[in-house]
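Below are structures written as structure tokens.
Every number here is computed from the coordinates shown, using simple stated rules; none is lab data. Fair warning: this is a prediction, and the values are worked out from it, not measured in the lab.
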Structure P
Amino acid sequence: MIDIHRILKLLPHRYPLLLVDRVIEFEKDKRIKALKNVSINEPFFTGHFPQRPVMPGVLMLEALAQTAALLSFESMGQEPDPDTVVYFVGIDGARFKRVVEPGDQLILEATIDRARAGIFKYKTRASVDGETAVEAELMCTMRKVS
């Protein structure tokens, strides 16, 4: 639905920190579903952990935050200007329930819980094969950087 070319226009992240490969479902002002193909070639796997590669939990949360940012930008129907960045401002109730390994396809879901005073709150979940890997409530805000 939203390919990598559009994602690159909406998010400022680039390799190795761009963690969304494609959006597969989108409902304006409500929800989004995206995916991240997890490859052994990811640079973090060399150190986390060499004997048993596991995707770091903080990167799963970052992937969810990027997915939530895509939901907000696409819902507003505009591309952010180069001086606009979406910042994480809070994480509540994060629970890690399954490891994510090379070869997994991480499905990233976010729904807008509320938007008030420039702060967006999202309910998020990442899963592999229908099994929850992490869930959390995320809060983000958009700010000018210059």
Structure Q
Amino acid sequence: MIHPSSEVHSRNIGSNTTIWQYCVILKNAVIGKNCNINFNVFIENDVIVGDNVTIKSGVQLWDGIRIEDNVFIGPNVTFTNDKYPRSKRYPDRFQSTLIKKGATIGAGSVILGGITIGENAMIGAGSVVTKNIPSNELWVGNPAKFIKMISCQ
């Protein structure tokens, strides 16, 4: 289902994916099956989203972001993809960010460009992630710090 108020240019959207109100998805974006793209989400061209992904309201996915299967992205999570942004000056290549299978990113977190968040990792709400996060770990804070190992169940 694609809500009629959304502007979806991509034809690369898997079956049973729901796209809610006021979303914009550019032509070359790839979105898997059984995803839930909530209200007011923007997805740029060079973005790949796996299967069974939930993207809550107010999230923008910029060029270079890769999201594997079964990932949860909370409301108003902010991603970046340019280490030294300037108005009207673009890098030769945007940074790549990888969110691995089963990861959870809590509401309002900031994920700097070039980061990998490991499988089944969890980022607490409001955290600022400035470096790679290993699999099966909980990280919280600004900057995000290791809290404990977590089970993927």
Structure R
Amino acid sequence: MDRIHIKIRRFKDSEDIPLPDYESEGSSGMDIRAAVKEPVPLMPGDIRLIPTGLAVSVPPGYEAQIRPRSGLALSYGIGMVNSPGTIDSDYRGEIGIVMINWGSESFLVKRGDRIAQMIISRVYRVDLEEVDDLDATPRGKGGFGHTGVT
């Protein structure tokens, strides 16, 4: 398995929050935790920016994708508005998680809760070529459910 080196910085008053980590040998994402000072209630429909107390130095050619945790989504209806979120290689600010409560009950985000996961992915830059026509495929312009449900 390929490994890359990423520097991480904890913000003041976040020393008690564990660094992102893989929870199992086969995990693709590292769990990220909430660095809230006090519990933050998320009422149904609420959108809140939750601090993590962390910043990262992602190397050029890579990005950090911030994704929701499936257990929070299934059990509580908690997700992220901008999913996945992207941390570019030149961003050095605090990672914030834009959480939303799509559920029907309130949810309390507590200090140290695992609220998202971070995946490191390679980024490819492209050179666009403007053309009058694109190559034909059997699918063509079909989209938005044109193949049906079954």
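Consider the structures P, Q, R: one of them gives 10.5, 33 for Rg and Dmax of the Cα atoms in Å, for residues 46-85 alone as calculated from the coordinates. Say which.
Q
Could you tell me which structure in P, Q, R was used to calculate relative contact order in percent (Cα under 8 Å, 6 or more apart) as 29?
The correct label is R.
Assign the value 11.9, calculated as Kirkwood radius over Cα pairs in Å, for residues 78-133 alone, to the correct structure from P, Q, R.
Structure of origin is Q.
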